[in-house]
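What follows draws every value from the coordinates through simple rules; no lab data is involved. Keep in mind the model is a prediction, meaning the values are calculated, not measured. Cβ atoms are built from the backbone, for glycine too; each structure is taken alone.
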Structure P
Amino acid sequence: MCQNCKKPYYITTAIAYTSGKPHIGNTYEIVLADAIARYKREQGYDVFFQTGTDEHGQKIELKAQDAGKTPKEFVDEIAGEIKGIWDLMNTSYDKFIRTTDDYHEKQVQKIFKKLYEQDDIYKGHYEGLYCTPCESFWTASQVVDGKCPDCGRPVQPAKEEAYFFRMSKYAQRLIDHINTHPEFIQPVSRKNEMMNNFLLPGLQDLCVSRTSFTWGVPVDFDPKHVTYVWLDALTNYITGVGYDCDGNHDDMYNKYWPADLHLIGKDIIRFHTIYWPIFLMALDIPLPKQVFGHPWLLQGDGKMSKSKGNVLYADTLVDFFGVDAVRYFVLHEMPFENDGVITWELMVERMNSDLANILGNLVNRTVSMTNKYFGGVVENKGVTAEVDEDLKATVLEAVKKADEKMNKLRVADAITEIFNIFRRSNKYIDETTPWTLAKDEANKDRLATVLYNLVESITIGASLLESFMPETSAKIMAQLNTSKRALSDMDQFGLYPSGNKVVEKPEILFARLDVKEVMEKVEAMKAAEAAANEPAAEEVKENVVDVEKKPEITFEDFEKLQFQIGEIIKCEEVKKSKKLLCSQVKIGSEVRQIVSGIKAWYKPEEMVGKKVMVVTNLKPAKLAGLMSEGMILCAGDDEDNLALMVPEKDMKPGSEVS
């Protein structure tokens, strides 16, 4: 029996937020998790692989309103679309959980009540700055130029009754755990970020309920409150395997918890390595063994964004390249710690060089030569040469290295090791020149041995490849007329049955593509999409920008804000920042210092002399070491344009805007 047989391994992805269709950067995570899950099964683990959807929150409530649907109708549609893409990418998840599942919502209510009854949660009032897309509250000192430090979108003042979690109560215990479990947060750079930026400076109590919207899990003992979306979402990792807050856990929970790996994007590492473990500590539940914050997959040199028009979707890429080619690309091109890049041109290059040439051509040549010279029969005649030993050593060493890389979650490096087998096999063909051996009957047994070695090398490489490119692996095995080699048997070379027969006609695994033709199709596709989205002539509107609606406020809320005209009398770059300018603004008889993130649009000398609109009663905040005593108002559109808000007529500094 293998060392890991029957040993449980529980892996999860972050559950996808049902605000819209996931792009290829989102899809990367499920493919990465699938590769790890499949490989762990090959290692003999009893794997449970969970994914799903996060379906509550104000952002979804607003999007549903805009779509003219109920929130449940909206999330049902998006969750189905997400699940369809996960299935399209041939991912082998065992459970797809939805946070609108009845059993999950009931457990969230129980958990909230338990934490309240043991005084980890208390009722109070919250006044701060709220980012709707991130579902996060921030203090004035945390926001950057009036924008969310996580996503860069505007925040809005919010004040409401809320329940809070006593985070500081467990902070030192979490710090101790991180220090004594160096593997808990990976990569190490993510751990350092969490410790230095959040834990060591001190944790504030966390708002865990809302009353300004209704689309969430109700707090059953105080129904006007709904549970904060992260407390709801994070608990899916335990409810999905049968956790029961009353202690009546399913056998699945007892078997698989604590999770072996939470696989998440680096942008939500804080929620998973600070909030989540503290929630678990309060519930007296063991912490997950590891949280891995993977980097982003960028389009060209920037993050994918609908407003930039650079979003790529998995189903579109599959139409061009096929499922396994897309899987190969996102897995191979993503570094362990740094962001990866995807472009159409790079996809074509990898398709032609790695998949068509290195792998596809190798299999085709080997099967074709075996049929041509031996009627498809593969036999090991034992006529060896020194070059054979180097081939065998390279293959067996690649197996060992790939395994080592996978144990460290270095998936891209593991794939590189596997392709070293195929590269070495191609070189072996050039070294042994089978077509030359075939010319002399005396070399027939040597030729047979050479082809046997090639078939055996491909069998091992293709078996390793199954976790990453399952369909391709199966196709190669079918052409070689054999079954996938067990990982435990890959420490030996020569297990392919001598006398076996390959298929008569090899299948082309990957066809070469012409980059010019592909780009022409891409442009045609974009043009068709633009035309489809173009309104009819009688419906054409003026060029406008639609922004996400914020919750209504009362006139009393608006009266709290003071707007005045200010004259910029001096402006300098903030040397420590790539985007900040520091302006001295005359407002009435006083001069205020205001720091603004507008360096990309305005030079300091352009600012001097301008009359601008200023929010003058905003609480001062320190930005890049400088105190900012107000906010200069600007307008921004979806094409990354930005303009200062200036009065139509020449107004005196200090004039009130009403």
Structure Q
Amino acid sequence: MLSTIRQLLDNWIVRIFFGILIIVFVFWGIANVVTLIGSSTAVATVAGNAVPLAPVQTAYQNAINRYAAQSGGKAPSATLRRIFAGQAVGQAIDRATMAREVNRLGVAAAPTALRHEIFAIAAFQGTDGKFSKATFNQVLAQNHITPDQFMTELGSSIDADQVVQAVSAGAIAPQPLVNQLSNFLGQSRSAAYVELPFAAATAPNPPALAVLRRFWRNHPGRFSTPEQRTIQVAVLAPSLLAPTLTISQSAIKAQYQTDIARYQTPAKRTVEIITAESADSAKALASAWRSGKDWAAMKAAANAATATAVTFQDAQPDSLPSGRLSKAVFAASPDIVTGPIKGAIGTYVFKVTAATPAGATPLAQVADQIKAALQLRAARAKIDAIMPKLQDALSANTPLDKMPADLHLTLTTLTINAQGQQSDGSPATIPGPPTLRQAVINAAFTTPQGAAPSFHKAPGDNDFILSVSKITPPQLKPYDSVKAAVLADWTAHQLEHAQNIAATQLVTAVKSGQTLAQAASAAGLPMTVVGPFGRSKLPKPLPKRLLPILFALKQGQPTMVETRVGFVVATVTAITPPTGQAAKNLHTQLAKVLDNSMQTAILQSFATGLRQRDHVKINDKIVHQISS
């Protein structure tokens, strides 16, 4: 073999090949070794000590699961995944820094405190409302936690709580601040207002033609056609390409087999289980159960025998507290009392009340779904493959209508305005999903006329190429074609102006010393009084934006606002401070909120100080891997 290699080395082609091989080894193999030196799988370090990755991954996955449960199974976005990963890392770091502080201070929870805390946890209580050791063991087994692990975690939590309480106990909001905010939020006001609707003003006579034509010229934005652009757009979207691709039945069947676990329904059992502390107690309970007692009677009997009676609804094999029990439950026939069966945390007696066999969704029911997914996957792969050729065509300034057919572009030429409408006002038809349509419209009105076709990426793995061939600027419409609209707009403008003057006169009269009632009476206008009302809601029909204004005015001070249908002039007639039980309740709630806010701020500063003291360093690469 060696002699053969030596003979081959006399060939200059082979020598070049071996030279390239050596270079690859040097710059790839050794480089990889070098980059691995000193690498760490720790997600962070606290005072030089590694924060392990496993608990962080568990906390991150729990956050993902909670999100999925709350959103109907929807997967979180990349941004949310990064947030969840950051929170999991932050929690792990805070636990580590707090543990160091607990050790430094010598804080340790008393055994009686630990016992009291465990006995107070509702999940560990039996049917009599008291702590049940059997339930305790069962709950921990279901969550794959040993008693020692739980006791250690709970002890650490109690120790940390003692430090937290000591740090934040003195954070109490100052009474003057609470009083001021309570008065501010609890205050109510009464108001009087006058409405001046545009429709109530006397319509003026039509003016001379010259006046209307001048109004038409002075308001081109109202009477002009919008800017329009004629564009060519070539869309390259997986959703458009996918339906054209052929997927064989064998490929669909193979994919079904690959993903068979997704279509399988696990076996489930609804089972009533009694966990006794001894085999003799379990035998007695089983005998009583077989004699015909119902589940309610058996629960009472189990309670009397210091046993635990629990119902598992639609349980899967891994959700039962014992592997041996799980095998027995899924082997048992329904409605038959089975046991006793010895387990890790007691002796079991059970009866299966409902059984759902394992199954799978037939291929025929999901074939179309699988085909669509395979077509989309193939379309994305095809687009990736043709992208270099597309880039070459763009580099050569190939016109869009001359692009090669095998690029699978969907070409469209259309004229649109900035809202994506055609000249007749109808929505322009742009191939692809709505997000791509909006991206095309945005690009159309930012691309210079005559520029070379430009490549754009749109949401959802969609791409498009766009060029602008013509820009039609806004054009003032001929007067004769819009004269009715011009007269209507001029009239509306005059009505608005007239009511503006009337409202201003009311405000001026009130500022001069009259009440709003006096000023309204002199103008022949009706006035309405409302209130008292709070900051959260303004009585109808006053506009919502008047609410903060009324609470900023002094009593008797007027204000004026314009709405869609007219003007409103209002003034504050009374200011009432909070009184009675409602005021006391508000004061108490505010005090609690402010106290909690101050305590939170102090604890955040405390946590920041611990991190700085312990020189916390986060491995951003590992955090990124977690969220990816």
Structure R
Amino acid sequence: MVLIWPLFKTKYLENWTSIDATFIADARYLTENWPHPGWQPLWYGGTRFDYIYPPALRYGSAMLAKYAGLLPARGYHLYTAILYVIGIGGVWLFVWVATRARTRAWLAAAGVALLSPSLLVLDHIRNDINPYMPQRFNVLIRYGEGPHMSALAILPFVFAAAWWGLRRGHPTQLALSALAAALVVSNNFYGATALGIFFPLLTWAIFVTTRDWYVWMRAGAIALLAYGLTAFWLTPSYLAITSRNLAIVSQPGNLWSAGVAVLLAGAIGIVSWRRASGNPIHAYSIFVWGGVAVIGLNVLGHHLTNRAFRVAGEPERLVPELDMFLVLAGAEIIRRVWQRERLAAALLVLACFIPAWGYVTFPWRHIRRTSEAAGRLEYQITDWVSKNRPGARTFAMGTVRFWWNGWFNEAQIGGGSEQGLINFDLMKLYWSLVLGNEPRAAFLWLQATGNDLIVMNDARSQLPIQDFEFPHRFEGTLPVVFDDGNGNWIHEIPRRWRSLARVVRLAEVQTLLPVREGEDVERLSAYVQALEQGPDSPALTRWRNPRTLQIDATIAAGQAVAVLVSYDASWRARAGGREFAVERDVLGQVRILAPPGRHEIELYWETPRENQIGRILFAVSVLVFAWLCWRGRRA
């Protein structure tokens, strides 16, 4: 705790490029729409709130902000700081549970807190890190890996409880292992990836050394209960959308890498069966050294093959997990040296911890805090829009995009980092606006998706990121409504009405074709023409709450209502006690088929059936968890 004490008091870090901003914005929005918004209308033209990110960090940060009276930014950093410290204690607990050796547990916990052995090999990360700082902490405060590090912090508790539960079948330990596993997954999917790698290995290590086939049944029970505790949000459609969106931020895996990983797993199984079968004393060694081999292949194999080796995701995101297992392996080596030559073991410990001296002596220099945000351009630009164009939907990039909803509820067509994006057509919009030079297609994209403003910046800007390849492409084409004279300005997008809905001719929109790519001016023009040159009948819109959009429109025969909101199968439209059909149009947005007349339409996002079933499974799992704890209360 002493090493990271300033983080407990941090509102904002000086590193404004960190994706901390998206989690802070998410927590802020949740505090204002407690306990569950259902739909998130501010990002990506709208998306399911559950889809954006696993819930634990979001709710933990929001609860600290809401009930402790903190700023959401402070709540987020406090949550991650608490989990970071707890995680070091979790390493101690697991090693003690598995070995009953306190000295080894202290050595492992200290090593995980202070050292990053992987930096001896990963030179590009070593050159990127602040001197002497462990990578575990570096990714937390520099790259905004709060969710991942929080999930990693809970991982040793899964191992500790499973160590007892799998060996003895103790109900309480099985329940606690499932709860910890559910919390790992509910914080971050890279933590869940690590869990998916190490938990089967732990199960194998215990099984092969005990030859107890019930170990597999207990492991299956842990997995089932853990899923039940996450079922209210971890739905099949969530997994599908997350897998699809992973392609935006990660390269796909390849078959030969998966084959090598399977061969390694087989080799670990064969060697451990031949050398340790039926000998429980070797279970911990099998787990530690097997873990080093598996995670080492994943991370170091990716690095040493010039990124050719890849099973799934971004392997080098798992460097903190590699560090943890290298430290556990190092503690094992020191134990064995100690048994033969104590002086050599003591010198080895000293040599291992010498690199941590620079970090221990000045740990707080790495935490660069700032208490105010009002002086930042990210705040000033969003503040101007909130005051001068309230209710506008805006296209923004860079750190302005990250922080767009850190303080205000103004909508943007972007969002955090495409996590939760359900309208994949928006990716064509992003690439057209960020990389393209021809203004016509970009202008059409902005109109087609209901944007009123676009925030631009060039090399003169003090913003740390300038994403636009051709920032001056709209000069003389679009009016400028804000310009600070220092490389930051805002264009206004001409639109017929400032609304998210249009009355359109049904026959016309039904003949529209999907946009083929970002510069498909022909089909974009047809789409925008149907919106902006349709019937002279304005359709007014107002968000009554995050999941309900009110639309006031007068519709004639042969007409429909186009709504510039991402389509989802759970949208329902009703007015005057009648239900209207809701369709997906060619650009992934909503179309309502209503009869002629004047309507006050309520476009309502209904909780999907899979989430309702998941909530029932969650409730049942909570009861099972309580029953297991009660059953094991005497032990």
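When distance in nm of label points 7 Å out along Cα→Cβ at positions 121 and 465 is computed for each of P, Q, R, the one that comes out at 3.0 is R.
Here mean count of other Cβ atoms within 10 Å over residues 361-368 was derived from just one of the structures P, Q, R, and that gives 15.2; the source is R.
With Rg and Dmax of the Cα atoms in Å derived from the coordinates and found to be 29.7, 104, which of P, Q, R does the value describe? Traced to structure P. Here relative contact order in percent (Cα under 8 Å, 6 or more apart) was derived from just one of the structures P, Q, R, and that gives 26; the source is Q. Out of P, Q, R, which one gives 4.7 for distance in nm of label points 7 Å out along Cα→Cβ at positions 137 and 377 as computed from the coordinates? Label of the originating structure: Q.
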